[in-house]
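Every number here is computed from the coordinates shown, using simple stated rules; none is lab data. Predicted, not measured: the structure shown is a model, and the values here were computed from it. Cβ atoms are built from the backbone, for glycine too; each structure is taken alone.
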Structure P
């Protein structure tokens, strides 16, 4: 690679032995390369390996095998150097509610050996960045959810890190506060060239912020690229059909059409309807990537004109990052 990488992972694995001799494989040979100054979003269902990757790269967890380097330092051999080079905000808000915003930032800088004058100057600079100057001397307990997230972002930046890790940075925030956090992140990237790795369950967040996204599933990176490139590869349009009947046979017909770029099947089986034939008790939702929705819709519906197949809903839309996610993982992002 020609550009310098601030985050590198080579064949990273993490396994957990269970009682009875079974083993859970959280990561299965993950390779990840994030360039200096890049914003990279790591997406995936819960249990896919995002949190494990995040923990290894921030030195909170040792890998079973493979290697990783952050800001040029090996995460296993030189964890102290890695920690001095990174800033981290976690999914859960972790603030001492009895301290003021100023005290929280000051204490963090003190832990990292910053001098008093350096801490004071940095606090004022960051409070201005995240628009907390007016409430800096109020206890954190009085802060709103958005203010707490902004304070955590400021704390993660207190030591001028080379690499910033953001784990679900806007979880639980309303759209206005979420947009505000996006604004600060984009400003940081533009002004400082900071490298950012973020995990998120919000597709629009990854689309708005990231130069590249990677989708991880079952401990492996299944696809990565610029959001626009990934969406373009899905085809010009996505046709969504809802209905009942023999979805597998219909899918076989669709896959034989040259203009179909991909199909995603979201079939719900109703096991209680034992008296019905298997195809008849299938309720499904299909997403079909095509080169042109307007031109292909009539043919798609004509293929559905077979006995026992009933279409109840039809829609045509431009591909989104959520469509990319579903195409590669076959399921929606989950919060639990």
Structure Q
């Protein structure tokens, strides 16, 4: 038998073994690693998916919170886990995309070391300004920034955060020079925008909506490719004249790379079905998130394209993790 025939036979055996494993899977508890503390949006989403998987499979799903280092701890733990479908990660865009360019000697490769299962949900960001700012639209804000280079400021939840990168993207695409002010979390950042100490911020819709409704902050636009169901009256940045602008965060389920394809397919089918349940969709939309539920290959392509896109922004801004 030739070497090519041997390889083909081995591949067939591997596929058959994976299919057999998927038929019985799961036979014991599954762990979903979450790169944040309990109570946050990604943790809540992991627990919703886990609860429904547990009900469907009559098997325990354990959520394991491993916060710290911008998702590096959780990412490394998952990448090095046994590729048997019993360790998964509910990953963020930080863990799988921005860390590639921000973190020196990242101990895992998001493309090489993981098997995407599905993109569970995405969440847009909203551009908020203090009501005293004399700009009612994004274009008026851009003109104000051009008239006052370096004088306008934008707050974020920290260096390399989604809000920070959203501001850096605006600087690049609009050709403006605004000053970044990092905070330890979005809550104190919003407080200082409300008080007028900082001009603007890019915040998640769920963080910004209460302040929009109260009038303490003025919303100018959302950052996604389309209008948000949570704030349908707001234009996108693209509609506001910033060509090519798109920025959002997402949450997706992945497994270690060598996890059998049959198990990944089974996970994908079940999780996509859960994401499309009416009560889950309603909950996500109420939180300012949008349910997705795509194929493993589609999710993998999103990861690759986002790594390239945000890598350019990070290099342009000269950013590094602290």
Query raised in the report: Looking at structures P, Q, which one was Kirkwood radius over Cα pairs in Å, for residues 30-173 alone calculated from, given that it came out as 16.3?
Result: P
Report task. Name the one structure among P, Q that distance in nm of label points 7 Å out along Cα→Cβ at positions 46 and 254 of 1.4 was derived from. Result -> Q
Query raised in the report: Among the shown structures P, Q, from which was the value 26 of relative contact order in percent (Cα under 8 Å, 6 or more apart) calculated?
Result: Q
Report task. Match the computed value -13500 of helix-only ellipticity at 222 nm (-39500 (n - 2.57) for each DSSP H run of 4 or more, over all residues; to 500) to one of the structures P, Q, and report its label. Result -> Q
Requested in this report: Name the one structure among P, Q that distance in nm of label points 7 Å out along Cα→Cβ at positions 110 and 150 of 3.3 was derived from.
Outcome: Q
Query raised in the report: Rg/Rh (Cα atoms, Kirkwood Rh) was computed and gave 1.02; which structure, P, Q, did it come from?
Result: Q
**Report entry** Entry that produces 1.00 once FRET efficiency 1/(1 + (r/R0)^6) of positions 126 and 214 (r between Cβ atoms, R0 = 35 Å, to 0.05) is calculated, selected from P, Q
**Finding:** Q
